[in-house]
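What follows is a set of structures to go through.
Computed from the coordinates by the stated procedures, all read-outs in this text should not be read as laboratory data. Quick caveat: nothing in here was measured; it's all calculated off a predicted structure. Cβ atoms are built from the backbone, for glycine too; each structure is taken alone.
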Structure 1
Amino acid sequence: MLIFLVPLLLGFTLNVASAFTATWSQRWGEKRGRQVTAVLRNVLGIPVWVVGLIVAARTPSPALWNPPPAEELLAWLLLAAGCTVIGLALTALRTRAALPSMRDTLVERGLYARVRHPIHAGLFLVWASLVLLHPTEVIALACAIGACWTLVQTGAEEVDLLQRLPGYLEYMRRVPRFLPRMHPPAEPR
């Protein structure tokens with residue numbers, strides 16, 4: 001029953017390891033560091049944890065509740081919102097998302113002007129939507145692990161970004177992590 005945990009946890013672990021572009025670049029040079037990051041994230045990490053989610057969805061498991069139609073609609077709206085946020089964030093990052101390097105510059109436009117980690121904010125919406133769409137014990141466990149991994153991934157990426165991007169510390173002070181502020185902070189006098 002818990003076989004889905006193997007690819008899920010392996011993929012998440014490889015994905016977290018991809019967050020150390022600065023470390024890989026210091027160890028093996030900028031070009032190889034960039035390649036290691038790309039392979040860990042794009043070739044191994046994301047595809048492996050997606051397989052884990054697929055296996056979880058196909059694993060027989062008791063339903064936690066019987067979702068009413070309104071809940072299913074909400075789930076699809078959350079999924080669409082999460083995927084849209086992720087897509088817009090990836091568009092703003094361009095190649096920085098797939099091939100981060102020591103030469104990257106800080107992106108502060110679009111969604112990144114409002115939150116530091118819109119991709120991860122979008123993932124939280126996706127995790128919630130999956131539980132609402134397929135409310136089984138296995139999916140709930142997989143998505144809870146996914147939400148925890150998202151927090152760990154965010155922390156690891158921030159450590160790396162502080163090393164790679166001048167101005168990131170000031171950006172952290174100005175821009176919230178996942179949820180935009182309702183009102184922009186007051187300008188200092």
Structure 2
Amino acid sequence: MTNHIRRISSREIHKGNLVTVRLDNVILPRGTEALYERVEIKHGASTLAMEDNGDVWLVREWKYAIDRPSLEVVSGGIEPGEEPIAAAIRELREEAGLTAERWTPMGFVDPFTTMLKCPNHLFLAQGLTHVDQEPEEAEVIERVRMPLQEAVRLVMEGEITHGSSAVAILKASLLIPRP
């Protein structure tokens with residue numbers, strides 16, 4: 001499929017550490033002129049850490065944007081020049097105090113494709129070793145351990161609402177054979 005929307009002009013209206021906002025003048029397929037807003041957020045990596053018995057580690061943290069706690073897989077931004085797997089390894093150590101012997105890539109998700117560009121790479125981490133947590137200054141994180149099927153239930157009941165976490169948990173539940 002090809003793009004039938006033609007960009008006439010584009011201007012960056014905000015560039016911050018995490019977010020860039022661009023305003024594009026476009027011509028739609030039937031000839032109408034319109035404005036498109038495009039937001040690009042720092043790309044990310046999300047990791048579901050799994051113990052040998054099938055329990056998973058999630059993190060609960062107060063999220064400023066939604067003004068409430070959120071139960072999620074370990075997630076964080078990919079630094080400039082950093083590979084997604086390197087970001088996943090770094091974030092797992094920082095946020096959950098874990099390292100992993102085995103990493104399974106589970107693809108990536110685009111959280112909101114209409115106006116947001118923010119691919120988030122998904123990983124399953126296994127063969128875990130516990131190390132000291134190294135959270136960033138703004139992070140106050142509670143680690144939560146539960147069976148994978150309990151995490152699936154929380155996704156299905158709407159208690160886990162972070163999109164990348166929901167996708168990672170559901171993908172892992174299909175990849176990992178049940179006992």
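Consider the structures 1, 2: one of them gives 16.5 for mean count of other Cβ atoms within 10 Å over residues 2-9 as calculated from the coordinates. Say which.
1
Please state which of the structures 1, 2 yields 9.6 when mean count of other Cβ atoms within 10 Å over residues 10-17 is computed from it.
2
For distance in nm of label points 7 Å out along Cα→Cβ at positions 34 and 50, which of 1, 2 scores largest?
Largest one: structure 2.
Among the shown structures 1, 2, from which was the value 37, 29, 21 of Cα extents along the principal axes in Å, for residues 66-121 alone calculated?
Clearly, the read-out refers to 2.
To test your reading of the models, identify which of 1, 2 gives 51, 45, 22 for Cα extents along the principal axes in Å when calculated.
Of the options listed, only 1 reproduces it.
With FRET efficiency 1/(1 + (r/R0)^6) of positions 114 and 154 (r between Cβ atoms, R0 = 30 Å, to 0.05) as the yardstick, tell me which of 1, 2 scores highest.
Largest one: structure 1.
Tell me which of 1, 2 gives -5000 when you compute helix-only ellipticity at 222 nm (-39500 (n - 2.57) for each DSSP H run of 4 or more, over all residues; to 500).
The value was obtained from structure 2.
A value of 2.0 was derived for distance in nm of label points 7 Å out along Cα→Cβ at positions 74 and 130; which structure in 1, 2 was it taken from?
1
Distance in nm of label points 7 Å out along Cα→Cβ at positions 18 and 138 computed as 2.5: which structure among 1, 2?
1
Out of 1, 2, which structure matches 27 when relative contact order in percent (Cα under 8 Å, 6 or more apart) is calculated?
1
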